[in-house]
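What follows is a group of structures, each given as structure tokens.
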Structure 1
Amino acid sequence: MSRHSHLDEEFRRQPVRYIIQSAMAGIVTMVLLSFLDLLTHTGLVAALGATTFLIFTMPHKVSARPRYVIGGYVMGGLGGILTSYAFASGGLLPLDSVFAIGAIAVGSATLLMVTTNTEHPPAAGMALGLVLQPWDYKAVLYVLGCVCFLCLARHALKRVMIDLV
């Protein structure tokens, strides 16, 4: 058994491309995170990290297309916001279990994404983040701005990036 048997075959052929694309993902993440309160919006940050991974490791896949990335976040945000308001204190259906509310937010976001053909799995994390922690519209708009920036970065760099996964 080769000592490299656990390494991706393409990585062995093109290690510099893998390192450069991963570094680009890290740099873009650093820029995006520098403008968001990491401690207040950890769920939103985690969703953006997953989207950044997807865009920089699979730039040519359907799930990295702007329709899915931006549309998925719009639907994920909508699912989270609607669930947040529905179960807020004095809301439509008072429910004490944060587990159930989180599940409803993810389920709502999933339904919205699959019915509008904007499936982007990390965007379900946005729905969850919006019901688990306090949020404001500035944070939601910031996340949407970030995903638009990520889509622009993908567009600008797509010709030089390869699918790493």
Structure 2
Amino acid sequence: MITVDRLSEVVKYDPLSGVFCWATTRKGCSAGKEIGTLKDNGYLHFGIDGKKYLVHRLAWLYVYGEMPPHDIDHIDGCRTNNAIKNLRSVDRSTNLENIKCAKSHNKSTGLLGAYLHKSGRFMSRITIKGKDSYLGLFKSKEEAHQAYIDAKRLHHAGNML
């Protein structure tokens, strides 16, 4: 596991922009060059001493001196915004409560919490403390989405909507 001392030797981090740069010239990379490769899951990562790390976790280590004990949540929902003010250490359940966009498998509406029902109406449901809660059927996808947002604000303390 990387230490804050080793991290600070190798890279520099700007907490306002969330960008990491090499601190010194390395094989094929000049000092000051921005680093981070986008993974398929939308997070940035880079390697140090043969091990790959997620950028948001290294940002936490760089600023606070320790690896975060929990998940790191991107408050604004943007996985590449690693500014320290956009990051918070939270448990997995709180992290999942902060989802802001419809899942890629929800192609029927593209709206968070709204699904096309077999009846032709739009259904909404939300997970609260690990259990699915049915919110109803609605005439429009927007109404189903709004029902979800209202329930999310009421039951998901971790959400930032």
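What follows draws every value from the coordinates through simple rules; no lab data is involved. It should be emphasised that the depicted structure is a prediction, and the values quoted were computed from it without experimental measurement. Cβ atoms are built from the backbone, for glycine too; each structure is taken alone.
Here log10 I(q)/I(0) by the Debye sum over Cα atoms at q = 0.25 Å⁻¹, for residues 26-73 alone was derived from just one of the structures 1, 2, and that gives -0.96; the source is 1. When distance in nm of label points 7 Å out along Cα→Cβ at positions 34 and 98 is calculated for each of structures 1, 2, structure 1 gives the greatest result.
Upon calculation of relative contact order in percent (Cα under 8 Å, 6 or more apart) from the atomic coordinates, which of the structures 1, 2 produces 15? The value was obtained from structure 2. Highest-scoring entry among 1, 2, by distance in nm of label points 7 Å out along Cα→Cβ at positions 82 and 114, is 2. Identify the structure, out of 1, 2, from whose coordinates helix-only ellipticity at 222 nm (-39500 (n - 2.57) for each DSSP H run of 4 or more, over all residues; to 500) was calculated to give -22500. Going label by label, the one that fits is 1. When FRET efficiency 1/(1 + (r/R0)^6) of positions 10 and 42 (r between Cβ atoms, R0 = 30 Å, to 0.05) is computed for each of 1, 2, the one that comes out at 0.35 is 1. For which of the structures 1, 2 does the calculation of FRET efficiency 1/(1 + (r/R0)^6) of positions 50 and 122 (r between Cβ atoms, R0 = 25 Å, to 0.05) return 0.00? Label of the source structure: 2. Here Cα extents along the principal axes in Å has been calculated and equals 62, 27, 25, so which of 1, 2 was it run on? Here the read-out was taken from 2.
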